Structure 1
Amino acid sequence: MKKLFAFTFLLMSYSLAITQDNCNNYWSAISPDGNYIYFSSDRHGGDYEIYRTDIDGTSNLARLTNMPGVNKLYPSVSPDGSLIVFQYGDYGSLAEVYIMNNDGSNLTQLTNNSGYDGYPNFSPDGSKIVFAAWDDSDYPEIFTMNIDGTDRTQLTNEAGAFWQSAPIYNPSGTKIYFSEGFNADDHYVMMDLDGSNWVDITPPNTFGYAESGLQFNSDGSKIIFYTSEWLGYNNGMDIVIADADGSNWNKITNSTNGEYYYVAFFHPVNSKIYYSYWPGGSGKWSINRMNLDGSGSEKISNCSALGIDEECDNKKNLIFPNPSNGIINVDFNKEFSMEIYDFTGRVILRSNTKQTDITQLNAGVYTVIIRDIDNKFIKSEKLLKQ
């Protein structure tokens, strides 16, 4: 049974700048050392891409993906901080799981099928990824795979319209938690690593009341998740901290008027919570942080499209001629590396020379990313191969 503790606090002295934002910042995954935030943003216009900043939310902004056409969502950081796994595409048959280095290099597609693959998270030892997917089911089930995409294994197989989604390992790696229900009445369940021995962590809900987005603190003693328990379907979400067995609920936000206090992460060092917030209406998603009791909330994201690693974005194009059907030149006076991506996000050509022959490429539009000798992002440009 839920045991709700009341806190006396004043929630959310948000800056009026929220209403002035012209972009969305969403899903603030924290690096294991607590130094970086990885998140999705549409600040460059169009689709959501994966970005990284220092833990203050603004310093040393780096754009890690540039894959036009679909949103890049739900970044998750490996236990050693070296890798990022994320969902490529919105919920649906186009969604796949990708992995990359924490600077955006070595982007690799891990799944490739006609059903949904998404919402990935690493195992505590970094060897496995747990994710939600369709294969033979019309609704998502829980799967695992190795971090190279091999050994795809289905763990759940519920009949009917039940959804099994939003999976995550506990920090000891002995259990998997996941959200289970009809999507509008999800609750959290814990199971063994082979999919057996289900135990309810939050009580089953009636339609319109649901929990999702569960995360753990560092030692695995606490969980944090968002819920519509107090507001119901499409009316807003609040954040709750509880013990790992689901007991002792502490509601730390107080949503009103359709506000969404969304997926939250414990910081591993500074006793802060980082979460996504939407004020409702025509407002934009922002990355916020607050104390463990919900006090001291502040918005830390902005909509700058220019970070320390993107200082060339407003300068002249670095690639010429463009369009091209033969040799392209790179006008950059330092050592660099160049990657050319096709529309699926696959790297099809790499070069570190000022002249590169692209005659072997098929005609079409490609994305070129240039990085410096330290592998820092310098510039991305569209390339038209004639």
Structure 2
Amino acid sequence: MPPDARNHFLALLRSAVHDGMLVKLTLGKRSPACPDGTLHNLFVRPVTLKAGPHLSLLWRHATRDITKNHPPAEALALIEPLIGGDFLDAHLFTPMQTAQLETHSDGTGRLSVKTAASSPAPASENHDRAKAHLIPGDAPWLRALGVTNDRGLPREGMAHKFRQIQKFTELLATLLAEAGLTPAGSELTAGAGEPPPLRIADMGCGKGYLTFALAAHLGPRAEVAGIEARPELVALCNDLARDHGLAPHLRFAAGDIASVALENLDALVALHACDTATDDALAKGIAAGARLLVVSPCCQKELRRQLAAPDVLAEALQHGIFQERQAEFVTDALRALLLEWAGYRTKVFEFISTEHTAKNLMIAAIKTGRPRGSDTALAGRLRAFAAFYGIRRQALAARLDFTLVD
């Protein structure tokens, strides 16, 4: 590859970051020389934190995603050696142009730059200018829910919620495509000869911010149901869905996760369901045949009283904060293993940066078609894991009729 091709691409990248014009950078096609064989992609986008402008780096691995935020100069120092090194393809997006650097394994390659037909506003996430998102800031339902103002910008105190909505929509779009439920990068369309509706349930949906986002992004072929225990929120959300043209493919129903009846689901979402409500949601989704399960656990209290620390950990776990974190880890690791045993492929990653929420762990599970319980070796390892921590019972295991103790 001509040496100036890479240098030219790096100059475009530095200029985009310096001028606040970066929309996103994607690195892919891992080089055979990359030392981490599990790494698939790196996605970079600008964010504005309390500490000022940063770049958010999403490292996508085979079974987990890791998000880290860095100041621009620090981020560029991490990214630049990877371009043409660990990654052979790099795509840079700004409002005015798209640049692609392709590096071949023999060191040759080429740079192509395309100018956009129009030049919209820069992609800064500062609140005084709009940015292109999967969910437009001027969506009427976003304004009705109090997230954005008449100019399509986040209201005071709602910037974190706006970012969460965008991140959630991006993640779910990717996971639905991975599960084979949607075409990659496409919205769903309805019409003659189309596949049957895509049925999605959002359990414990609250005020419905993320439920609305999912229904709005996927379009009318998706049938999205929000389940919420508080009837006043159910009535509010149903009214808004009707007022903004999202009914009947978006509806809300009163009920709690443990008792609601679900059938023939394609995907189930449960964010921040407290303690064993996450287990209830996962069990409901499995029983309904969901191909995709997405949960963000919260308040993992059930196992804390059972944890019997091995001798090597006993002294460290006399501290309450370590006990709490250990309980969170053991609970969610056990859930991931149980989902594997039940015939799903799981990945565990950060949903959104800890600057926005401390409860940021997400478990995603995609159905493989492997019969539940067919992996007897995994069952043995699962029981050994439980025995190591003294766990004799756990909610999801009980709902799946999996005996933790022989």
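No value in this document is a laboratory result; all are computed from the given coordinates. Predicted model only: the values in this text are computed from it and were never measured. Cβ atoms are built from the backbone, for glycine too; each structure is taken alone.
Structure notes:
- Of the structures 1, 2, the one that 0 was derived from, the read-out being helix-only ellipticity at 222 nm (-39500 (n - 2.57) for each DSSP H run of 4 or more, over all residues; to 500): 1
- Which of 1, 2 yields 0.35 [FRET efficiency 1/(1 + (r/R0)^6) of positions 25 and 249 (r between Cβ atoms, R0 = 25 Å, to 0.05), calculated]: 1
- A value of 22.8, 66 for Rg and Dmax of the Cα atoms in Å, calculated from one of 1, 2, originates in structure 2.
- For relative contact order in percent (Cα under 8 Å, 6 or more apart) computed as 11, the structure of 1, 2 it came from: 2
- Ranking 1, 2 by distance in nm of label points 7 Å out along Cα→Cβ at positions 209 and 257, the structure that comes out highest: 1
- Label whose coordinates, when mean count of other Cβ atoms within 10 Å over residues 33-40 is calculated, return 11.9 (choices 1, 2): 2
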